[in-house]
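Novice: So, here come the structures, one by one.
Just so it is clear, none of the values below were taken in a lab; they were calculated from the coordinates. Values in this document were obtained by computation on a predicted structure and should not be read as measured data. Cβ atoms are built from the backbone, for glycine too; each structure is taken alone.
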Structure 1
Amino acid sequence: MLAIIPARGGSKGLPGKNIKLLNGKPLIAYSIEAALASKNVTRVIVSTDDEQIATLATKYGAECPFMRPIELASDTSKAIDTYKYTLERLEKEEHISIAEFIVLQPTSPLRTAQDIDNSIELFHTKNADSVISFCPEHHPIKWHKYIDENGKFERIFEDKIGNRQEERATYFPNGAIYVFKRQIIETEKYYTENSYAYIMDRKHSTDIDTIDDFEYADFIMRYGNRN
């Protein structure tokens, strides 16, 4: 299966994060290495608008056959448009057809090759339209509130006072893995009624958006057990 790693150069939350050194290696290297170690990934493509990212991507074993257009690398650009552009250009230039693919965000460095393989195998076993990685939420979603400009909190759900253990477990997408049939991307959707969740633990679900996330991932890599 083709793997696409989208990695634009601009980042407001943590400037230069995709090439920032994490425990001695650029952040993007972890996703490339995990993809290359997967038994189900046959090709790894990095989509970027940044020459330095492209250079590092090829150094660590990925392909970067073309640069991403500027209009697909802004803060308002939609990720799905990048996937479509990458697939269409590969198909046109190499005269191939791509029916399925996996997206691996470079901001999930603790995701493993086993996670990738398990997700792809679930996708094929279920003949799914998509498989998306999720992580368990610690606290019931019913505890969440809106907070207005004056600092007052507002109810989202009907109030119910009870113990956490009594609530049904909820999960949130962790951004680490997206396995897609090409056809649902063409309809501008990420999931359908035939989509499934691949559950990851919270440690492997670390998603780097801020310096705090980065430092937590660095701590886990240095002192924690990644298995």
Structure 2
Amino acid sequence: MKVSIVIKSLLGAGALTLPLLAFSESNVQTGAATASPGATAHLDFSIVIPKVLYLRVGTGSAYTTGNLTSVNTIDLITFTPAAGTVGNGTAVAGTGGDLTGGVETAAVVSNSGNVTLNATASGALTDTTTDTIPFTQITTAATTLTSTTALPAPALSNGTSSNVVLTAPTSKLIVQDAKWTYSYANAANVPAGTYGGVNTGNSRVVYTATMP
């Protein structure tokens, strides 16, 4: 009999505590028929925003709609000086690029402060022998696309370029883009051949953006 009483007491106590565990805050106020009682209840909210860093150079997803995705397309920019003009110092426009004519879309979108941007090549462009053309012969001109200020382009070199630092406003948000137009300076007479290509002859440049 004593055991039964104890079990019933425990079950009753558990039933009283269950509503406190299962429901949000509640508050009961009472008063006379002519009174105006007031009751309050509280609820907390939290929104967790992840850090986002988007970099596009060439073919890629839209970035002005808020829906950012990855696109694994790598463009090829090709320069072909006309016969008799090799090394004459007249710059040569490229072909290819998502905007054609050796022009690429470049964009950075971020939400956590300043962004550092650079470009890395594994060495000078090479042909099938030992002939080379340094990446300093390829220039990049940045002009406005949709943002008020054009996204600056790192100056290419045979290694890692100097950093370009994008300073974020007080909002910590950066949305900056540009048209990057690539040209071949054509400032030196070099042997005939195909220098670089599709991921060959040190052709591939890796652009890297970082933020805190």
Structure 3
Amino acid sequence: MPDTCKKIVIDFMRHGEPEGGDILRGRVDPVLTETGWDQMRRAVSLSESNGPSRKTPNWTEIISSPLQRCCHFAEKTAERMNCLTTIDNQWQEIDYGDWDGMLVSEWRKVAAEQFKAFKNDLSALAPPNGEDYLSFKERVLAAWEKIATKPDGSHLLIVTHGGVLRVILPSVLGMPLNRSFPLHIPFACLSRVLLEVIDGSVNASLIFHNAGEYLAGENQ
């Protein structure tokens, strides 16, 4: 393959179920429940299943949000697979400010007007004393752009958050970011993106989405 062309595979995993119940989690930092650990282990083990299309991931690097619900799993997995771990603040969830830790049922009422406006204007989403959506989007896409500088043949696992994936996946698919809600991104959601960098031009393709849940159903 010439120097002007390279391929990079990126597996994205959302963290599993955290402690705290049905609350809004931005920068609040609960650990995973046992169910959450099991969800993530199962997603990885299913991706390691035998068969021509289910080879063991040979991750060259695991990149993680610094929040505990991501990095604890990332570090243990990297140790088990003997690969590099990078903790990167750019991959953490949006800072919900005053909304952080709020019951989701209450948050939906408090934030309703902002989300109504957000459907037409990305700048309308600005959590009080938190991170406005445009700044969040810029941060996540800056982290995403750096992935294209990885060496040819890299296979990365990025352990991150639902909000982050609602920036990355719509960007790959060419969807408006404020129309991403039809995307189902459950706990331990596992998705794969292929980057092809040709003469400096970066092309991204979604190879699969939410594979862990799909394969789990297949094996029941």
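Novice: So distance in nm of label points 7 Å out along Cα→Cβ at positions 38 and 198, computed for just one structure, reads 4.6; which one of 1, 2, 3 is that?
Specialist: Going label by label, the one that fits is 3.
Novice: May I pose another question? Assuming 14.8 is mean projected area of the Cα convex hull in nm² as calculated from a single structure, say which of 1, 2, 3 it is.
Specialist: So the calculation was done on 1.
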